[in-house]
Structure 1
Amino acid sequence: MGVFRDDFLWGGACAANQFEGAWDADGKGDSVIDHCIGGVFNKQKRITIEIDPNQLYPSHEAIDFYHHYEEDIELFAQMGFNVLRTSINWTRIYPTGLEDEPLEAGLAFYDKVFDCMIAHGMEPLITLSHYELPYELVRRYNGWAGREVIALFEKLCHTVFERYKDKVRYWLTFNEINCATAEMGAMYGTSNLQGFEGGRDELYVGPQIRYQSLHHQFVASARVVKYAHEHYPQFKMGCMTVYLQTYPATCDPADQLANQKNMRNRVFYTTDVQVRGAYGCYCKRLWEEQGVTIEWEPTDAQELREGKVDFLSFSYYMTNLIGTHDDLEETEGNIVGGGKNPYLEASAWGWQIDPDGLRFALNEMYDRYQIPVMVVENGLGEFDKKEDDGSVHDTYRIDYLRKHVAAMREAVRDGVDLLGYTWWGPIDLVSHGTGEMRKRYGFIYVDKYDDGTGDLSRSKKDSFEYYRRIIASNGEDLG
């Protein structure tokens with residue numbers, strides 16, 4: 001008998017704004033990501049208030065999944081996927097977020113995508129909000145800073161729940177919701193961009209706006225989870241966080257306390273609310289230190305209690321160190337960076353590779369909450385060299401995948417109730433952090449480049465066959 005459950009979900013994860021393209025097709029409106037100009041490793045992408053026809057916006061075409069979805073899902077099926085995580089692009093359904101009636105063309109597109117998944121034996125795992133807030137809601141309400149956005153999100157969710165009630169069972173409310181605990185998280189997670197034009201390094205949105213916006217997202221999530229439980233009992237509703245695992249830099253007790261505080265404030269702040277239904281005991285001090293006063297409506301606390309999720313999912317890429325000493329060397333990371341760990345290697349983008357950290361994270365989450373967990377993002381962005389014969393020999397990606405699946409296996413042996421695993425970017429797509437194509441995650445190579453050129457043809461990398469073997473053996477064949 002194998003380690004993973006017989007109905008383990010194996011697949012991949014993508015985001016509408018990073019691979020669909022067709023940014024203004026069939027009545028679609030513009031979202032926050034559609035205003036992002038691409039960057040590079042040492043230069044963050046920028047947001048423009050208006051769309052500039054003389055600039056290149058990577059999301060506008062991306063890899064054009066909108067017109068290639070049948071081909072791409074067929075390739076995923078060849079690897080043996082029984083689940084595919086993607087997201088619904090809000091502005092395909094309600095172009096500005098303010099319309100009374102949804103756009104039929106957008107609803108019909110996702111009908112076709114979900115039907116194609118199901119025909120190939122895949123369970124759709126759908127994120128309701130993945131960094132694609134309608135830009136009109138930035139102009140009117142400064143994104144999620146406006147409590148008005150809660151009702152607009154509810155409208156979107158009610159529409160898609162009813163439309164896809166017979167096709168989708170697994171839903172996630174917000175992608176990496178805890179990113180807004182960091183300053184740059186306001187750019188995407190809570191979209192507090194009113195009057196702003198610039199890059200991540202120039203963006204400063206104070207904690208009052210970010211934490212108030214997060215509170216609005218918590219209420220919105222709780223409301224739609226409760227609504228789903230009441231109207232669609234077949235649904236499984238989950239939350240999604242970026243697991244920013246950090247370790248104390250030294251055995252100095254001050255470093256231990258600093259790390260505990262960091263994990264609470266950066267990770268557990270959001271999962272405590274969405275899983276337990278209330279803010280953690282440490283939040284009052286956090287708010288006091290940050291100068292934050294959360295504005296509550298009388299029913300908010302009850303709604304948070306009543307809108308607890310059924311399962312917990314997270315992204316995991318790397319780990320960092322937290323310390324109180326001045327000699328801590330800094331490194332890059334997902335959402336936020338941290339201290340460099342001398343025991344770990346790093347990717348070309350400076351993300352420290354730590355498979356054992358995934359086992360640690362799974363145990364931490366399951367110990368804390370005792371509900372099923374799922375790894376819905378994990379992957380390695382690297383430079384891939386395409387040979388003259390079209391092959392890509394990505395042994396580094398195979399090694400990364402092998403070690404992380406082995407870590408998950410150990411976590412299951414430890415007692416973790418693990419539902420599934422979806423590799424981030426099973427097909428090359430636009431990198432969220434910088435807007436690059438050259439930072440490739442996929443098992444499938446897409447002929448698309450940072451200058452916008454490329455014929456969009458798809459081809460298999462060596463890792464394609466390796467992941468197929470893992471799935472076929474339900475995680476037993478890692479050789």
Structure 2
Amino acid sequence: MGFPDNFLWGAASAANQVEGGWNEGGKGDSISDHLTSGSRESKRRFTRIIDSGLQYPSHEAVDHYHRFREDIQLFAEAGFKAYRLSITWSRIFPLGDETEPNEEGLRFYEQIFDLCREYGIEPIVTLDHFDMPYHLVEKYGGFTSRKVIDFFEHYCRTVFDRYKGKVRYWITFNEINFACLPMGNLEILGIYDKRTTDYTDPYDDPKKRYQALHHVFLASAKAVRAAHEIDPENKVGCMLSHVTFYPLTCNPDDLLLTQSTDHTFNDFCGDVQVKGEYPWYMKSFFRDNGIELAFAEGDAELLKQGTVDFYTFSYYMTNCLTTKEGTEVTAGNLLGGAKNPYLETSDWGWQIDPKGVRYTLNKLYDRYQIPLMIVENGLGAADVLNADGTIHDDYRIDYLKRHIEQMELVVNDGVDLIGYMVWSATDIVSSSTGEMKKRYGLIYVDKNDDGTGTMNRYRKDSFFWYQSVIRSNGLIENQ
């Protein structure tokens with residue numbers, strides 16, 4: 001059968017990883033602006049005060065703020081049908097709690113959306129991609145305060161009004177299930193306890209964390225309701241990091257561990273946002289962990305009213321789980337796990353599992369029966385810029401090709417898959433390590449980990465390959 005004619009082929013980015021211009025155009029500082037650079041060997045740091053002696057890669061990123069016209073022209077050349085990007089909340093409301101928005105910030109994104117429309121590219125816009133205004137962290141404790149729900153709704157209504165007719169696809173929170181982990185305290189919830197010395201391993205109060213996540217669910221629901229009210233043509237989705245798990249062995253204990261972990265990490269947030277209520281299995285989880293959520297009057301009704309129209313997720317790899325101690329482990333996106341002996345790994349230790357995407361899409365469609373979209377899928381690698389301006393990334397082409405082949409099988413299975421976004425459009429600042437060396441883009445950006453480089457853009461071999469895939473609507477056997 002192949003992919004439908006209106007399939008949304010494209011690529012993705014996040015403002016904090018590409019934009020730069022961190023203190024230009026009236027923008028306030030966001031959480032991401034307080035994260036230092038890092039590497040595979042050294043962790044990124046979060047500093048409450050921005051230290052002029054440290055390097056903060058989001059401050060310049062890859063300078064999309066000044067080069068968006070050049071970038072979008074390249075996206076058009078590649079044939080993108082869609083481009084997933086994010087709005088920086090603090091570019092619209094610098095502190096987050098103002099009444100009036102920053103007009104210069106609104107105009108900036110308006111130019112991007114108009115240019116995308118000019119080239120026939122559908123914008124898919126994430127409202128909060130790890131970019132809460134930092135003022136909300138310090139003054140309100142992020143989403144621990146119900147006031148921040150209303151600030152988020154005000155921000156959403158502002159951009160829904162301004163970009164009516166220019167943007168039709170919206171995503172509320174990026175990788176919302178990150179908040180099910182202690183590490184999600186800061187970037188999803190805006191919680192930073194003063195006792196924390198390493199933001200990747202923070203001081204964690206699960207009761208506070210899950211209450212704040214409840215407030216995020218309410219904020220998302222309010223955004224969905226507002227989007228539909230302002231423009232009935234709007235479609236709003238959720239976004240999760242789906243870390244697909246397999247039991248390492250056929251030991252029933254491994255199977256039960258896998259089922260439980262899958263529920264609490266992969267299924268929970270999607271169930272709330274798609275079905276509009278807390279799932280049954282979380283009752284025992286909350287009871288066993290001493291968590292009792294405070295529901296205000298109207299919360300349950302709001303969750304029902306604010307269910308999403310489509311489901312999006314990131315997919316990079318799969319992990320195995322086991323109760324057996326001493327097994328070999330592997331790294332991963334948010335979560336690692338036991339090493340799968342049947343899979344190869346990337347240079348950063350992430351297991352490559354194209355068939356897992358077929359399994360995952362079938363599982364999700366069986367569970368939710370709403371349109372699905374993969375909004376992040378790609379390979380981080382240390383690409384080499386040759387003297388003649390070429391970048392030969394056959395390994396990335398192979399990764400993407402094998403995943404797209406499985407996606408075609410999924411479509412033939414009957415799954416309503418409506419779009420696919422390669423992560424990422426251009427090279428970006430890596431979210432996990434804060435480095436440029438870990439490159440994901442179809443387009444190479446000449447910038448180094450130390451901040452040097454020309455910022456010139458170069459088309460990788462994968463750029464031309466993906467161009468052919470889009471032109472043929474996924475007929476990759478001839479590419």
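Nothing in this text is a laboratory measurement; each read-out follows from the coordinates by a stated rule. All figures in this text were calculated on a predicted structure; none of them were measured in a lab. Cβ atoms are built from the backbone, for glycine too; each structure is taken alone.
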* Tell me which of 1, 2 gives 0.70 when you compute FRET efficiency 1/(1 + (r/R0)^6) of positions 185 and 225 (r between Cβ atoms, R0 = 25 Å, to 0.05). => 1
* Which of the displayed structures (1, 2) returns the greatest value of distance in nm of label points 7 Å out along Cα→Cβ at positions 113 and 233 on calculation? -> 1
